[in-house]
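Next come the structures, one after another.
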Structure P
Amino acid sequence: YLRDDAMRPLPRKRMKYFVIAGDLNADPNDGDSTGNPVEMLLAHPLVQDPLPESTGAEEAAVAQGGKNKDHVGSGKFDTGDFNDSSVGNLRIDYVLPSKSLHVINSGVFWPKQGAIGFDWLDASDHRLVWVDVKAP
C-alpha cells in the first residue's frame, strides 16, 4: 500500500491523482542500496515511471569513467553526480506520477559541457528532475 507522510495507508479513493517526488537515494540498477527498494515503488501498479533522461548525464558518465563504466543502468537516466571511484553517477531523484495522469514530457536538467546552464551544476550533486503531466 502507498502511505502518506504520517505513514497512514492511503485509501484507494484518495489516490486518483498523485505524484511521488524527491530524493529517494536508491538507484534501480546500480549503487549500494540493498534490497532494491526503489524497484518495488517503480513496479507498483498505481505508479508510472516516465524515465526522465538527459544527454548531459550520459556525456558525464562516459567522460568521468570510473564506476560509471561498470553500471548496468544507462547513464542518460542518472540524476546525481557522485564520486566516480566509489559509486559513480546514479539515478536517485524521482518524479513519479500516478498512472491516472497523462505524461506529456519529462527530463533531467543536466546540460552538456559548454551548454547554457552547465556552470549551474556546481550548486549541487543532484540534478533537477521534471515531468509535465495532464489530468484526464
Structure Q
Amino acid sequence: MKSQRAAAARLLRHVDPALHSGAAGKLNARRVAARLGVSVERLAPAVGYTPQGLVRNPTSDRLQPALAQIAHVLDRLRSLLDDDRSAAIWLRAPHPDLGGATPLSLILAGRAQTVGVLLHLAESGQTS
C-alpha cells in the first residue's frame, strides 16, 4: 500500500492537484485564480470567458485548454522555486526578458505560453 502511494505521488509530481476539483479532476478557474493571487473576474479575459460565466461554471470543458496552459506554468514554477511566496514574487516582478512586464501580466493577457517558454529557458539554464 505504501509503495502504491509513492507511485501515485511520482505520477502526479508534475501536477498540482489543488488546482483541480471534482471526481472528473477538471481544472477549476477559482483555484487557478487563487493560486495566481487574483480574482476570478481578473482571470476571465485570459481564458476567454466573461466574469459571470467563469463564476457560474469554473470547471467548464471549454475552459480546460486555457486553464491547462496556466496550470502548466504554475506547475513548472512550483518545480523551480522552493515555496509559494517565491513564486508569487516571481510572478509579480518585472522581468527583463519580458520587456519589463511581469509574468502575471502576460498570463492575464492570455499569453501563458510566453511565460512557459521563459520557464523552459530557466530550466535549461538559458535566462538573462
Structure R
Amino acid sequence: MSLKIRLSRAGSKKRPYYHIVIADIRSPRDGRFIERVGFWNPMLADENDRIKMDNERIQYWLSHGALPTDRVARFLDAAGLFKRKPRNNPNKAQPGKKAQERIAAAKQAEEEAKAAAAAPAEEAGQPTE
C-alpha cells in the first residue's frame, strides 16, 4: 500500500480549508484517509496561524514510507521535517536555437553597417590628388 501525505479540501465555496492527511494513493482527494495530521487555512492573514501539523505523527509516517505531495513537501521543508529537492531548470530562460540565430544575424548586420558607415567617412577624409 503506497501512502501519500497530501491535502484534502474542506470548507465552503471560494473559502478553501485543507486537512493534511495520510491516505492511500488510490483513494480520492477528499475521500477515505488513514489519519489526519494537520490543517492549512490559506485564507488567514497571519502566517503563523495558517498551518498546524502534528510533527511527531508526520515523522512516524515518513519513516514508514509515506511520501508528501509537492505542496505538503514545501510545508514540511519549512518545518524542517523533510528535505525537498530544489527544482532547477537553467535552460528555461535562455533563448532557443532560432532566436540565437536571429540575434547572431542581427549582430553581424549591425557590424557590417558600422563598417560600411566608417568606410565612406575614411574616404572623404583623405585628400584627392
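Please state which of the structures P, Q, R yields 18 when relative contact order in percent (Cα under 8 Å, 6 or more apart) is computed from it. The partial results should precede the final answer.
Details: P: 26; Q: 21; R: 18.
Here the read-out was taken from R.
P, Q, R: which one has Kirkwood radius over Cα pairs in Å, as calculated, at 19.7? List each step's numbers first, then the result.
Numbers: P: 15.8; Q: 15.3; R: 19.7.
So the calculation was done on R.
For the read-out helix-only ellipticity at 222 nm (-39500 (n - 2.57) for each DSSP H run of 4 or more, over all residues; to 500), a value of -16000 was computed from one structure; give its label from P, Q, R.
Numbers: P: -3000; Q: -16000; R: -13000.
Structure of origin is Q.
Every read-out reported here was derived from the displayed coordinates using simple, explicitly stated rules and does not represent laboratory data. Computed from a predicted model, the values in this text were never measured in an experiment.
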